[in-house]
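What follows is a set of structures to go through.
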Structure I
Amino acid sequence: MEYRRLGKAGVQVSALSLGSWVTFGQQISDDVAADLMKTAYDGGVNFFDNAEAYAGGRSEEVMGNILHKMGWSHETFLVSSKVFWGGSLPNQEGLSRKHVMSACDNALRRLKVDYLDLYFCHRPDPKTPIEETVRAMSDLIHQGKVLYWGTSEWSAQEITQAYAIARECHLVPPTMEQPMYNLFGRHRMEKEFARLFPEYGLGTTIWSPLASGLLTGKHKGGPQEGTRATLKDYDWLKDQITREAKDKAEKVEKLGVIAKDLGLSLAIFSIAWCLKNPNVSTVILGASKTPQLTENLQAVEAQSKLTPEIMKTVDELVGI
């Protein structure tokens, strides 16, 4: 495993991490979730990503039970949560001080930890002043409940506002952003955020490196049964994959040929491609089966096969 600093912060995260969106508490059994976490941990993964919205809090409970059962020292791993969607009542959603504080306490209880290593604002909240949110997150750090806070799917402008407020008010600024990033989704990481990396030392915990399975090649004929796209309440994802599978079919096939010539699966190739970006702190993997995770962990070693010539060929194929 390779370890990288989280932007300019001193903490180090494994280049590959494990996320629980859709899977924990919903798509897979608790026993499978435990096997996935053990496989990841044994493979050098030290970061496990979660959120209050995942399976309505059940995902955090499952992960917390596993962490408690495994008995790993908190010094050896990082665990995160994200705040925004916590329920249907007025103060159970958004980034108000009240919800941020309550959600953090709930996450600590469900995850069975004394502090969160990373805590993300899951989406920007247009109904709450950014200053209120920055103050709340900064206070959580001063209280020792959170070590580092960040944003998820915020725009460069919103992140810049948060930094400006933190500096002006002597508060703790965000350390990291969690954007979607893959071969077919590059603009935000490579264009919009370009100035933020040198200016703020922003770290990134990127998600969807396989574009919801599109970059495995398994959705050529549309969403496959048994995948997250066919789960109840995920019709939006099914529609997205159906549309993109058709639009990107030719490019997926050509990328598959490049990967095969390198002796790699398309999935490993696609994850390794994400890792080649020096502004990526960690790539969050999702998995529903242990063999799937074991295979994808090979992406760290596969990076060496993606030469500058290969990277140039990919750029010409998929565009920037």
Structure II
Amino acid sequence: MPFASILDAVGNTPLVRLARFSPKSGVEIYAKLEGQNPTGSVKDRIALYMIGVAEESGDLSSDKTILEPTSGNTGISLAMVARAKGYRLLCVLPDIVTPEREQLLRAFGAEVIYASGAQSTNDAIFKAQQMAGAEPDKYFMPYQYGNENNPRAHYETTGPEILRDLPQVDVFVAGLGTGGTLTGVGRYLKEQSPETKVIAAVPHPGDLVQGLRDLGEGFIPPVLDESVLDGRVVVDSLSSFAMVKELMEKEAIFAGISSGAVLKVAVRAAQRLESGNVVALLADGGWKYLSTGLWSKDYGEVKEEELQGTVWW
């Protein structure tokens, strides 16, 4: 049956077995490929959900501009939804985003401003909050970091999809960004099976892994429910880069940089199991990172000891 619009194509992403990453017989690693969403990232889910709820509640109307601080993916997803629904969108970006992200935002018709000197999303958040506070009648800010409809989208879609395709999930691994994916999927999986472990991949302090957040920077997203987490594992950018390249070489899967960190943690989790299934959520595809030159560089071997700051269940 054909879709009525591009928005109906959000979700129902494939779950793919990574046979070449299995550490032993009886233990399998699966990748939830969120890069298969229309704009290439998991953020399509929350953008569609947050805007839909805001329309129903009356918080968003045709006379308002959607305003959102973002490092790229959520903005691009909002831009698609806004274009499809006829809204104006203004995105506040930090200075660190890749050129592809700004180009995609503008291609969808979004307006872009930079938080001058912002080296993290935190600074963009502050600027957007100031703008929304100064003109509340002009802007509607979904604010993915504090909007409960962020984890709710994953609770109602991503989690059920995973268990539909794989009824037994022993460990779920995702990157810690806003915390919405870990919170929403984690809650759903644990409600169905309390023994399921939920592990967050987080960046090493001061080390940039695009799409991931270091809670030590002082900002903890309000939507993150840390009680859902059974562990956190700190992964540096070198490890993430190496695993992204290895994923391409072994499984022909073209994934974004944060997916390397998630896969690194998933492999370590799988090594700890005698039997069972590990699901790694790969948040986006690699298209938005081509300008980094990652796939043309030789980052060499990354040793297991370089996985730092491990906190396990």
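Please state which of the structures I, II yields -12500 when helix-only ellipticity at 222 nm (-39500 (n - 2.57) for each DSSP H run of 4 or more, over all residues; to 500) is computed from it.
On the way: I: -12500; II: -10500.
Of the structures listed, the value fits I.
Looking just at FRET efficiency 1/(1 + (r/R0)^6) of positions 202 and 242 (r between Cβ atoms, R0 = 25 Å, to 0.05), which of the labels I, II belongs to the structure with the highest value?
Details: I: 0.15; II: 0.90.
Top value of FRET efficiency 1/(1 + (r/R0)^6) of positions 202 and 242 (r between Cβ atoms, R0 = 25 Å, to 0.05) goes to structure II.
Given 29, 18, 11 as the derived value for semi-axes √(5λ) of the Cα gyration tensor in Å, for residues 170-281 alone, which of the supplied structures I, II does it correspond to?
Numbers: I: 29, 18, 11; II: 21, 19, 11.
Of the structures listed, the value fits I.
Readers should treat all values here as calculations from the given coordinates under stated rules, not as data from a laboratory. Computed from a predicted model, the values in this text were never measured in an experiment. Cβ atoms are built from the backbone, for glycine too; each structure is taken alone.
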